[in-house]
Structure 1
Amino acid sequence: MTEIFRTQFSGKEFSIRTGYLAGQADGSVLVQCGETIVLVTAVSSKQRREGIDFLPLTVDYQEMTFAAGKIPGGFFKREGRPNEREILISRLIDRSIRPLFPKGYSNETQVVATVLSADNENDPDVTAMLGASFALQISDIPFKGPIAGVRVGRIGGQIVCNRSAKEMEQSDLDLFFVGRKIPVDGGGYEVNLVMLEGGASEVDEDVVLEAIRTGLEAVRPALDVQDEAVQKIGKAKRSYTTIQYDEEFRKKVAELALPGLRHGYSLAGKAERHLYIDEVKENVMKALASEAEEVNELAVDGILEELTRSVLREKIFNENRRIDGRKPDQIRTISCETGILPRTHGSGLFTRGETQALAVLTLGTSSDEQRMDYISGEEMRWFLLHYNFPPFSVGEVRGLRGPGRREIGHGALARRALLPVLPSQEDFPYTIRIVSEILSSNGSSSMATVCGGTLALMDGGVPVRDIVAGIAMGLLKEGDKVAVLSDILGDEDHAGDMDFKICGTVKGVTAMQMDIKIDRVSENVLRQALVQAKEGRIFIIGKIREAIAAPRPDISVYAPRITTLKVKPDKIRDVIGTGGKNIRQIISETGVTIDVQDDGTVTIASNDMEAAARAVAMVKWLTEEAEVGKLYMGTVKRVVDFGAFVEILPGTEGLVHISQLAKERVNKVTDILNEGEKVLVKVLEIDKQGKIRLSRKEALGHNVPQNGPR
């Protein structure tokens with residue numbers, strides 16, 4: 001039976017229809033905002049997947065091109081692999097819902113959000129996030145919701161929510177928040193932050209906190225309507241079994257493992273520590289096997305996981321000391337190097353503890369821009385950042401394949417962090433590509449990419465406005481005890497309660513990403529994390545500045561030199577020529593790369609400055625307009641009784657009257673000029689109709705001008 005639920009938040013009306021489409025799914029909703037419609041389904045297998053202790057969750061967000069009245073490009077003319085936007089929104093939903101499934105639930109689960117209609121006014125990601133939570137809430141799948149997402153900006157100094165993409169172009173803040181409903185004692189509820197991602201134009205940390213407060217308050221109606229739906233049509237949640245072990249077994253494992261775990265987590269080196277911990281587990285299994293016929297290895301893994309968390313936490317809370325001996329706000333040893341790859345256009349090696357990123361810069365022309373085709377329209381991307389995470393970076397052996405969702409997400413975060421400090425295309429007309437190769441990883445490789453990217457940009461002579469650095473913050477919370485950790489290790493991320501990545505300059509924040517694993521994180525804790533992150537960020541920026549204080553004064557000798565000039569749009573055809581004849585001739589004679597835009601912008605790129613100068617001269621000659629009083633070396637095109645028509649510029653002719661051929665009287669034009677001859681002439685007049693009057697007589701005795709490549 002179809003039910004329709006409605007709610008309004010942040011000035012937008014949402015309708016959620018249930019029991020209408022996809023009736024075989026465990027949960028299915030059709031969410032509409034304006035003319036944007038997203039179908040979201042949730043399905044979980046009825047059988048538990050044996051032999052695992054994690055949730056096998058898949059989240060797929062897909063934008064159907066028919067939603068915008070388009071036919072897919074390419075040979076097959078159908079939707080193919082997800083584009084970057086689809087991957088990033090899939091990650092947003094995944095990261096928001098994954099921590100809210102109960103521990104021990106390991107049934108195969110899939111959430112699919114399909115955009116069926118898009119009006120380019122209302123964000124499908126906000127609609128899809130609401131639909132994902134709604135579908136899970138009304139289904140029988142165990143889920144600790146509800147949640148809802150909201151996009152927050154700041155336009156004209158005012159914090160705003162759920163504005164259109166066009167309006168957000170004026171915003172200096174673009175953050176996507178997900179809030180969760182948490183009941184409080186005595187009735188009512190509070191909205192707590194679950195996930196955060198976005199960018200900003202060097203905004204202050206106080207602005208971020210204000211945006212968080214506004215965004216979380218804004219989603220209340222979207223949470224309330226889900227409770228209303230659950231009460232009316234919600235299914236009873238299915239039962240599930242978790243790995244069971246009695247307290248005696250837990251104590252036995254703890255007795256065997258704790259001494260080794262405590263020693264293992266006093267070893268600073270990741271490889272050494274993990275090798276020792278593996279030995280501890282192996283010894284525990286051997287000891288248990290000697291006392292029993294069969295040992296549940298999954299149960300032992302679960303207990304060891306809990307013990308590991310407790311060992312790491314007690315070390316920090318009781319000793320104020322972390323795995324590698326640092327204090328909570330202390331940052332690992334940092335090393336910054338530039339120019340280590342001589343033939344690249346720029347390179348930077350950033351090492352922080354056991355995390356190391358090699359960032360490499362390549363400069364190209366506008367023809368190297370990436371064309372991004374979305375249902376909302378095309379985007380030509382002139383700044384590319386690609387993040388690679390090879391298996392050797394964590395001491396593993398696996399096949400090298402294309403980038404996964406994690407690589408796409410980390411690259412997008414680093415790109416967002418660096419974008420606000422890049423020069424405009426008018427000032428620096430290059431396509432910029434950074435490739436970050438993670439050579440070693442022990443936490444915060446995406447933030448190392450930001451720092452390495454800054455080094456590479458400055459080494460390559462890109463005139464960035466400021467230095468950007470990134471840092472990952474962690475959190476441990478036990479009752480009233482709270483520890484905010486700066487520059488977290490991989491183990492601290494795994495055992496911690498929050499992963500908060502913050503990037504920015506000395507002035508302010510440029511990008512953020514946060515995932516929270518616990519129910520409540522207070523504003524005071526968030527404020528402490530932001531303040532501590534700023535202190536760490538400024539420290540890292542100081543280390544970068546020691547390696548390279550400012551962008552190099554010039555780009556690499558191996559990078560193309562780009563010259564940009566403007567011609568009138570109606571002169572573009574003269575540059576290109578019939579069938580591309582002129583532009584091919586320029587490329588053939590000079591070897592440059594040339595690109596012509598519809599607005600008349602002509603970009604010429606070459607490593608040879610003389611060749612570039614010659615190409616510029618050829619373009620100017622092709623697009624030059626005649627000037628009164630100027631001399632031109634022209635070609636006689638036609639001879640008539642009263643004079644000769646002379647081409648002084650490509651496609652531009654003027655008349656030399658018979659009276660202007662010579663100082664003496666001329667009886668016959670062909671006595672002086674014939675078709676095909678070169679002749680020096682002077683422009684006497686250009687009338688209102690554009691007709692040009694020339695004189696050979698007035699040009700006599702003057703030097704031949706360089707009015708074009710002859």
Structure 2
Amino acid sequence: MKYLNIRLFAALLVWIALCCGCRQLEVQTGGLTYPQAHRDSVIDVYHGTEVPDPYRWLEDADAKETQSWVAKQNELTSDFLSTVSVRRKIETRLKNLMNYPRYSAPYKRGERYFFRKNDGLQNQSVLYFKQTLDSQPAVVINPNLLSTDGTVAVSTTAVSEDGTLLAYAVSRSGSDRQEIKIRTIDSGQDYEETLQWCRFTSVAWKHDNTGFFYNRFPDPNTVSVEDQTNYSRVYWHKLGTPQSKDKLIYERPDKKELGFSPLVTEDGKFLILYVYHGTDPKNRIYYRPVESGGPFIRLLDDADARYDFVGNIGSVFYFNTDLDAPRGRIIAIDTNNPARSDWHTILPQTKDVIDYIALINNHFVVAYMHDVHHQLKIYDLDGDFVREIPLPALGRVGSLSGRQDDTEMFFSFTSFLFPDTNYRYDFRNEQLAIFQKPEIDFDSSDYKTTQVFYHSKDNTRVPMFITHKKGLKLDGNNPTLLYAYGGFNINIRPSFSVSVINWLEMGGVYCVANLRGGSEYGETWHQAGMLDKKQNVFDDFIAAAEWLIANKYTNVKKLAIRGGSNGGLLVSACMLQRPDLFGAVICQVPVTDMLRYHKFTVGRYWVPEYGNAEASAEHFKFLYIYSPLHNIKEGVGYPPIFVTSADTDDRVVPSHAKKFVATIQAKATGNNPILLRVETKAGHGGGKPITKVIEEQADIYAFLFKVLDM
């Protein structure tokens with residue numbers, strides 16, 4: 001009786017701690033003891049609805065309690081993964097697969113060809129130039145010399161028109177923050193000035209090399225914290241002068257959330273401003289002559305569609321737009337007669353989506369998406385079809401480069417089993433040839449990729465790529481990894497990844513579902529998966545999982561899902577809606593707090609895509625219904641989940657991952673692990689050194705190996 005009373009008393013203490021918001025006792029699940037995460041009594045009220053936020057304190061990344069909790073989570077994760085005997089083997093294989101020379105497709109400035117190369121395991125790729133295609137390369141800048149651990153990256157480069165000067169943006173520890181430096185290419189010497197307060201910055205050189213136009217934000221000491229990513233401005237920087245002397249070219253203090261990206265036309269005559277509002281694809285176009293000091297002409301100011309500038313011939317500007325054409329068309333606007341009644345359609349909309357366009361050799365080179373794989377076609381300036389360039393497989397064309405008067409162009413091609421290979425096309429003889437082909441320790445002939453189509457909950461037809469070893473037995477017992485994104489008008493086209501190759505070699509099946517919310521079928525496809533229609537994206541993903549199981553590729557216990565950023569939102573929401581459907585979840589740098597995401601760093605940019613729970617009762621209603629942080633249920637056995645984040649991620653702040661993990665560790669039941677991995681000196685993913693990439697991928701696949709019982 002005495003022992004029973006002690007147990008009852010202990011249970012009463014736990015109940016009191018949870019109900020009164022005192023410190024929560026360590027949670028034990030499946031043999032894992034999770035670090036303490038105390039619950040505060042924070043409650044927000046949204047349009048009359050009270051919403052608790054007990055782990056608000058985890059939003060303070062610098063607090064000692066937060067840092068201690070994160071350190072313990074990392075230690076728990078490391079200890080768990082150390083029990084996976086094959087982890088070291090996975091890491092070794094990833095290193096071997098990654099250790100091959102990789103080149104970007106070259107682009108030309110002046111008479112020089114510029115390209116990036118990674119010898120294999122270099123933390124950062126190096127920028128080179130060649131005087132001719134056959135000459136020896138010379139280093140322009142080697143980011144690996146900027147830090148000892150590879151965490152300083154060159155995130156943006158802009159070469160002057162004659163190929164003699166370089167403006168380059170330096171980012172540290174994966175941050176979106178940038179510093180612009182300027183280098184004389186032949187001497188390798190940098191100018192003294194450094195341009196600060198840059199983020200997502202474009203550099204547009206004036207053709208006389210006296211300087212460039214660029215966009216930046218205000219000195220953070222002059223605005224509130226909330227406005228540090230507002231009030232975008234365009235400046236002129238004169239070479240060899242301090243930033244304090246830069247001349248303000250354009251701002252819109254009356255519309256502080258507008259962003260501006262400058263470019264100078266290829267003929268050097270016009271300065272164009274790409275004007276945008278967050279991630280909304282609908283943009284505006286302003287311009288003026290480069291030599292003018294007068295006001296900008298608001299050529300397109302209605303923000304009624306997407307207008308991508310393709311190029312110009314004199315006063316005629318060419319755009320790829322989805323105005324009255326959700327799959328895209330090319331239009332010509334004569335700036336001397338800009339009335340809409342005088343616009344001319346050069347290439348009308350077709351059944352396939354125009355992904356992007358380049359004006360090369362006075363021809364339009366158009367990358368179409370046909371069921372999410374590229375077709376490359378050439379048209380003359382009147383829009384008449386000239387020819388199609390054959391591609392080697394179902395895949396993706398990238399890094400398409402060439403100037404308006406060039407007789408050659410370069411592009412890269414890749415697919416799931418096809419490493420990035422660079423091609424050169426000669427317009428004079430219509431010949432396509434491999435320019436650079438990688439050599440990798442992998443025999444792709446043993447594997448295959450197929451594309452299937454399945455139907456979502458509302459009967460929408462959705463495409464999916466499936467890659468696996470030839471001769472796969474459809475016995476419903478194959479470990480399968482399903483990836484998707486589904487948002488922000490971003491299409492997920494075929495691409496090559498050594499981590500996926502490693503998964504295939506482990507006997508896995510790799511699948512990519514092309515959900516609504518992306519641009520795979522144009523703007524209509526995008527709008528069908530945003531704002532109040534976001535549930536369509538989750539339904540598409542769930543239907544993909546059900547199709548794979550029904551068609552005997554895998555079963556619930558062997559099916560893992562993976563997504564990052566908006567894709568992290570995707571997999572976490574789907575896991576909560578269908579915890580019975582998945583055997584494992586890899587949730588990377590996720591957006592999980594849909595009620596507060598807009599309050600942090602650049603989160604406000606995403607309001608056109610997601611909505612704003614504070615500003616709109618209607619938005620609050622649909623966001624609250626699916627917000628992962630707010631839909632974790634008490635007492636549910638969720639599948640094994642591995643959440644990753646990074647301490648200096650200033651795009652999706654790590655508090656999303658921290659609060660989500662703290663909540664699910666406290667509420668979930670069962671024996672499945674719930675792990676958090678917070679990388680140090682890393683951001684959202686861009687510029688991450690190869691060493692950190694390999695370590696993270698090794699952890700992810702070791703986790704899958706263990707929990708899927710491979």
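Data table
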item	result
Structure with the greatest value (metric mean count of other Cβ atoms within 10 Å over residues 49-56, set 1, 2)	2
Which entry (1, 2) yields the derived value 0.15 for FRET efficiency 1/(1 + (r/R0)^6) of positions 305 and 345 (r between Cβ atoms, R0 = 35 Å, to 0.05)	1
Winner on mean count of other Cβ atoms within 10 Å over residues 425-432 once structures 1, 2 are ranked, highest first	1
Given -9500 for helix-only ellipticity at 222 nm (-39500 (n - 2.57) for each DSSP H run of 4 or more, over all residues; to 500), calculated: source structure among 1, 2	1
Which of 1, 2 yields 5.4 [mean projected area of the Cα convex hull in nm², for residues 585-656 alone, calculated]	2
Highest-scoring label, criterion being percent of Cα pairs over 49 Å apart, among 1, 2	1
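Read-outs: derived from the displayed coordinates by stated rules, not from any lab. What you see is a predicted model; the values in this text were computed from it and never measured. Cβ atoms are built from the backbone, for glycine too; each structure is taken alone.
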